[in-house]
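Read the figures in this text as sums done on the coordinates, not as results from a lab. For clarity, every value in this text was computed on a predicted model and none was experimentally measured. Cβ atoms are built from the backbone, for glycine too; each structure is taken alone.
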Structure 1
Amino acid sequence: MNELAGLRAESVEPLFFPAGKGDLYACHHLPVGPARGEAVLLCAPAGHEYSRSHRALRQLAAQFAKAGYHAFRFDYYGTGDSAGLYEDADPALWRDDVAVAIELCRLCAGVASVGLVGARLGASLALQAAQGRRDVPWLVLWSPVLDGAGLVAEWRAEHKAVMQGFGQTVGEAEGEILGFPFSGRMASGLAGLDLLASPPAGLAVGRTLLLHPPEEAAGATRLAAGLTAAAVAVDCRAFEQGAVWRQETLEPIVPFAALRGMVDWVEGRA
């Protein structure tokens, strides 16, 4: 008896697509079995959080593909295998990249709607990119960055602690954070991100899953209230484990239960 009978191999198609300042790299995870009528676009974190989250997001795309979705991952301008330099990028440019990537998903998958799953800064960009669109039926916001200035302070504190561990001192003027260039353009772009002071408007999203660690409950509750006021049905949930962007890059842990929970929620089974 063939033990492999009935198994279906995962199929992933790499591709480049044109965006505002250069070609961006993407991976299209083709659905296993009958395809659903919508696609899923994953929006990654930035900087060192991207590196730490890469394996988990790759597995999340595979989980969506196994559930019958066309799932897409992509690298923003200046990151990963996409064109450009990291120091020439900023959140506004990356938000535009998300908008272009949505069109790519519709074209490649032959669908009319694309759900967005974002982690950290990627969740914030996904929420912003969904404004004014009618083709994004749902969002999964995985610990979205609510305050860009707070994120910069958090990153700088982590960078300082790491460097002090090597016996070195650093100042805020240093143009690097944990191995990634950090330009004034990026700093000012993040400083202008405040989802609580300027809640998204013009959303046609039907429902949103908002996942947050316990320490971010207050901010998540305020964001959920703003989304609810914009006629978005919000499912706000805390998670104890699964903050993959905080783990060591060389020891990535994939929170399969959390990933499966996202897919189940999208399918309406959670």
Structure 2
Amino acid sequence: MSSTWFRRNKKGILTNTKDKKETPDGLWHKCPECKATSTVKELHDNLFVCHKCNYHNRINANEYFEILFDNNRFEVLFDNITPKDFLGFVDMKPYDKRILDAQEATNLKDAMTVGTGTMNGIGFVVACMNFNFIGGSMGSVVGEKISRSIDYAIANKLPLLIISKSGGARMMESAFSLMQMAKTSAKLTRLAKAQLPYISLMTDPTTGGVTASYAMLGDINIAEPNALIGFAGPRVIKETIKKDLPAGFQRSEFLLEHGFLDFIAERRNLKNSLSMAAEWFMK
């Protein structure tokens, strides 16, 4: 056989570089925690949880809606709201260009998707953050969608679930982003006055201004296992206080032990846990 097809060395037969075949993207998945390998289909069938170490991979609204809503049937709300570059902000690139790049890469308008449907027959409004859109950062669109979700829940007498996964406030919107902390926190009082439940689900990571506002204001605060939850990150805290941090600091289990969470729900139990929690308030 011609040497253009292969060459032989001490390790055996190696394919010529020009004839090598790459594994198609999206066929295999390596767990970032334990490095176990599985097919993407196996990962999907296991709700994006590692079959070996139970690591809960980050997922976005499409995947959560498929897991939570009955028969994957739901109506998307407020999808016409899009972000604007109010300040003409420029860092590594102009903010308006960053928005367009994120929209093209994710096929999303912004970092929050809102849907309404049923979980085990119970109607819900679900606002879910998308970490793949500029790190799930909280800008004016996120705040406005939460505000409108609350109005919709009140008008239709439905419980509200917010799934947080965020690096915090979106710095490219400066004060406009920080204003969403007060806006969403104040708006949630209207839901409380209407005697409708707000369930907050924190996933990995939930940090910054999101944690400092609506993520920690649930009637019930829930988290997925081993999620990073906090305001400043552990590295920043350690450098500030000049001390080593306790094992598992800012992880779900640590927060549960110290009273910041009501319970931890694994993804396979999440739908039943959420519908059960809603029933506690709706009776």
- Message: On relative contact order in percent (Cα under 8 Å, 6 or more apart), which of the structures labelled 1, 2 is highest?
- Response: 1
- Message: Given 15.6 as the derived value for mean count of other Cβ atoms within 10 Å over residues 96-103, which of the supplied structures 1, 2 does it correspond to?
- Response: 2
- Looking at distance in nm of label points 7 Å out along Cα→Cβ at positions 40 and 192, point out which structure of 1, 2 has the largest value. 2
- Could you figure out which one of 1, 2 the value 195 for volume of the Cα convex hull per residue in Å³ was computed from? 2
